[in-house]
Structures are given as structure tokens and as C-alpha cells.
Structure P
Amino acid sequence: MALVALLIAVTGLVACSGGSDDDPGPVIDGTGVTWVSGANANHPEDTELWREFTGRDVDLAMMFVTRSSWDTVVSPEWPLNAYTPDKWPGQFSVAVPMWPVQDGQYPLGNERECAAGEYDEYWAEFGRNLQKYGRGDAIVRLGWEFNGNWFKWYPEDSETWEECFRREVTAIRSTAPDVQIDWTMTMGRDEMPNGDNVWAAYPGDEYVDIIGIDYYDMYPPKPTQETWNRTCVKPSGLCTVVKEARARGKKFSVPEWGVVSGEGGGGDNPFFIEKMYEIFHANADILAYEVYYNNAEEGNVRSSLVGPVLNPKSAKRYQELFGAG
């Protein structure tokens, strides 16, 4: 058993490290999905669209609560009422802010009040509502993409923020003990807005079940093996997340990923699809789940592979690798 575990770990690290531009890295030795693969699904029909596109079942629905008030965050009738187990038998991942933010820019909370326990009852109520809708075992992406500056819950003081995270996790688990907490960073942000390394916000193994990263082909794009290798091993790189998850005995996740035809992206890049498949395939033993973020909105990542097809070459390669065959 020890030899098997060692071989799995070595294979995973090889897939993360790849090769040079002359050495294309590990060869894909098969196609198809043997892990939990989901769809972004704030609308239930999105899961059916993805099922038709891939030709296989959708294992997980990933969504976001409305974050404009404490009520919409911790008592979210939507989307929970659409994904009760009788309506959606698959797994469920939900992204929640650490406190509400009005109009995307006016935070209705802060890490100091949170760390002092002022929000504990809100999060206990959130856990009760997960139980109410039959989702007490949900994967909760608490404060996702905290190392970027676009969401107003990034750390100001890393230690205070960590304590806030721990308090919120403890409060959720007090009423929903089976939740899985996904600590999710974003790629390309090795330093948080406060100047600390992204890993300075890790709250401790006791409070994290899954180490996650949202990974898009942007800032910078990754069209070659050289750029893939260089970015993958940075502190906010996918390879680093996989390595840390293995070292800590955790699962890892990629709750959002995709090619990017929006600003700062690499466009229709099937190479990126291939590299993501290699990582998932080589590290399936510790992959909690992954979700291709299918998006066509103006001003967003515009990663869409279906409904509409904005990236046809990537769509074809995705179907070849991730489809039912």
C-alpha cells in the first residue's frame, strides 16, 4: 500500500511539473472522467445543458448565494429550495461571503467584528437552513477568492481574518456538523491586498476540509508548457494547491475553471483544457470536485463552451477528454 501511495503522489507531481516547451510533459493516457465533475448551476436548467453537452451525468451543482444582506446570505431560500435532495440528488457546493456586501462594494461587516464573535449566530442560522433543505452535507466555499481585491472580504490583518474564518466555521458546524469547508483562493494573486503571502490566510487544518483554487486561463494566459509550468508552481498556482493538499492530508478542488475570451485571457485555448485534464487525471485520488465555469456574459470571463459556443476549439477538446466518448 505504501508503494501504491508513493506512485500516485509521484505521478501527480509529474503532471503538475510538466516539461519544457520541447518536452510537452505527461502524455494523456486516457479520456473520460473518474472524479466528481460538476456544473455552475445557479439556475437548475444549467445542469441539464451541461449534461447534454458532456453526454454524462453532472455530479455536483455549484452556485452562489445572493450577498446583499445577512438574510440572503444565511437564510438563502434561493438557491437551496431548488436543490433539495429530491430535486437534485447530486452533490452541492455553495459560495458564501464572510459578511454581506451591498451593490458589490459596500461591506456590511468586517473581520474585527467577526473575530470577536458578533456574527456567530448568523452562521449558526446558516447551518440550520442547510439542514432544513436537506443540505447539511453541503460543500461551503466560505469567503472564496479572498486573495483578490474584487470581493470586500479580503484580509486586512491576516491573523484577525483567520480568527474570523475559524469562528464562522465553528458556528456553521455547530448546527450542520457534516458540512465540508472549502478554503478557496484565486489564481495569480500570490500576495493578498494587505501584502501578505496568500498562505498566511490559511486558518489551520482543523477548519478546512478541502483546499480549493479558482483557475482560469488569464493573468497570465497559459498558451505554452513554459507559461503553464511557471504559473502552476507559484504560491497561488494549481500545482502548489495540489502539493499542499497532499502534504496536509486534504482533498483539493477547482470549483471554477475555464478558458477566457474576456479581458486578460488566452482566448480559445484547447491546450489549457488538456493541462487541466492532466492534473485532474493524475490526482483523481485527492480531487474533491471540479467545475468548468461556463460563462458568456459581457465583462466576465466568457469561457462558454455551450449555450453559446464562444470557444469552439476548446469545446471540442473538452468533449474529447471530459465527455462520455
Structure Q
Amino acid sequence: MSVNNEKTSHHPARPARRRSLGLIAAGLAAGLPGLAQAQPVSQVRIGYQKYGTLTLLKGRGTLEKRLAAQNIGVKWTEFPAGPVLLEGLNVGSIDFGTVGEAPPIFAQAAGAALVYVGHEPPSPSSEAIVVPKDSPLRSLADLRGKKVALNKGSNVHFLLVRALEKAGIPYNAIQPVYLPPADARAAFERGSVDAWVIWDPFLAAAEQQLGARVLVDGRGLVSNHQFYLASRSFAEGQPGLTRILIEEIAKVDEWGRANPAEVATILSAQTGLARNVVELAARRYAYGVKPMSDEVVREQQRIADAFHGLKLIPKPIAVKDALPASAR
């Protein structure tokens, strides 16, 4: 059976699951304006990265099947990291996408008109600070004065901030080397940086292919939520489409949690990464899209305040300003 098809066997719990998915979608859509404001569109443009539910959604093709009945196509655009994905959202090249905790904070501080429409549960072990397998660095304290590669403004940026804080090391006591994942891996392999702060599946690839050693992951330091965001014009102008996107994400989340082997098959095909790499990454991923809660907004605000305190963003922001208008 193709992994792109739903299983045809019936399960007695299926009606309950459908009701559960419906409640999730209703909660996520509650803050959106009425459907009467929607204008006809022929395509929804989605930005994704090499991980997570959107990659599964693309691989399964279920969104395309659902939207075909409305004569709406789907255009997928892959981005190497969250900050550039949100640049695409801000300039209007995509309508919807998923990123980690830090990118929307940097984007909001830069004036991007984006809206949080949901999030996945915490996945702190999906990001880590790694060192070469033969590195003399053994603890966070050893990072003082060292060159640390990371993608500026990505989810791992806050992991580095928190890890240094835990070790009592000022941020300016390390040498951050801001590089996108591919360039950071090359620098890591050459030995031109001492450590690398990175997320899955790049983290899993470094562990499996390079023997990279985890100095510390996000557990006990960060939540590492993944967020679904839309441009404000799309979220407010296409509430029906936004609701459909969340409904299909909820369905593929539920399917992915129950079918880890098929998840690995799809992710390997979609990312071009070896199966052992994607299996490791998939084991650390948390499924279950949820609406934005007060607590998650507060967590995001703490991150924003920390970045402003370190002068990593130019001005203070209020995360609640990036919620749908009726949810503020």
C-alpha cells in the first residue's frame, strides 16, 4: 500500500478522533474573522522546512486532494531556516508556514505583518549544541571564548542564550558565527568552529553521519515550540482556508503519531536524507497542533524580552500584537 494513502481498515475509535480533530480546528479558528470576508483564490502558498508536520502534509498529498474540490492549488516552497521563511511571508511570496520560537520574534521586531495561528507541543530534544566527537569541550562552561556556529534568529538562538545563562557565561564571552545550516555544517566539519547549535533533522544528520557529540540539548532549558504563522492579510482575508490548513495539519499529526515507520519513509523521500537520520529526528518530534494559549504567548514574550535585553532585536515587542485581532 502506498504511504500516501489513508488506511482503509475501520477502527472503533475513529468517530471520537474525528470529533477531537473538529474541536481542535474549531478552537484554532475561533479567533479568525467571519467567512463572509473571504475572496476567491486559486492557490495557497506554503513555506516549509526539512522537518515536521508540513513536510508530512506535503508528502501525503491530502491537502491537495481536499482543496481540489474548490479548484484551489497548493504551491510548496522549501526554506533552509525560519528567518528566511518569514522574510518570504513578509514580502508576500508565501501565505503560510511553520518556524520555531525565535524567527517570529525577530520578524515582528522588523515590522512583519504576521499572525500566529497555532503551535505544536514542546520538543526540547529536537535541538542541541553539538561538538566534534573528539572535541575537548565537555561542559557548557567550556564554551567561554569559543566559536559557536548558529543560524541567527532561528529557534536555536534562544537555546544558546539559555545555555550560556545557565553556565554563567555572558553572551559576549563567546564568538557567535552566524551561518545557515549547510554552511555551518561545512564549518563544523572543517573544524573552523568549536561548536554548532542546530535543530533536527540537521542535528540527527550530524550525530549519525559525523559522530557529533551533544553537549546539551534543549531539555530543561527551552520548550522549542513549532509555530504555524500566516501573513495577516491571508489569515484575516482567508479564514476558511486557514481553518482547512489547520484541520489537515491536525489530521496528519494524528496519522504521524500512529505511523512512525511510514513517517520515516515520507520524510526520507521528501528531504533526501538517509532513513536512519529521519528516524532519529522523527522520534524526537512532538505531534498535536494546538491553538495559541496564554501560557505559550507568555513564553514567547519571555524570549522576546531576553532578546531585547541582549540587544539582539532593536526594540521591545508585544507578542500578543501578532495574534488574530479578536484573540488579543
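Derivation of every value follows stated rules applied to the coordinates shown; laboratory data play no part. These numbers were taken from a predicted model, which means no experiment stands behind them. Cβ atoms are built from the backbone, for glycine too; each structure is taken alone.
Among the shown structures P, Q, from which was the value 2.2 of distance in nm of label points 7 Å out along Cα→Cβ at positions 251 and 267 calculated? Provide the component values of the computation, followed by the final result.
On the way: P: 3.8; Q: 2.2.
It was calculated from structure Q.
Ranked by volume of the Cα convex hull per residue in Å³, for residues 43-82 alone, structures P, Q are topped by P, which has the highest value.
Out of P, Q, choose the structure whose coordinates give helix-only ellipticity at 222 nm (-39500 (n - 2.57) for each DSSP H run of 4 or more, over all residues; to 500) equal to -10500 when calculated. Walk me through the numbers before you get to the answer.
Working: P: -10500; Q: -13500.
Matching structure: P.
Assign the value 20, calculated as relative contact order in percent (Cα under 8 Å, 6 or more apart), to the correct structure from P, Q. The structure behind it is P.
Here Rg and Dmax of the Cα atoms in Å was derived from just one of the structures P, Q, and that gives 19.7, 62; the source is Q.
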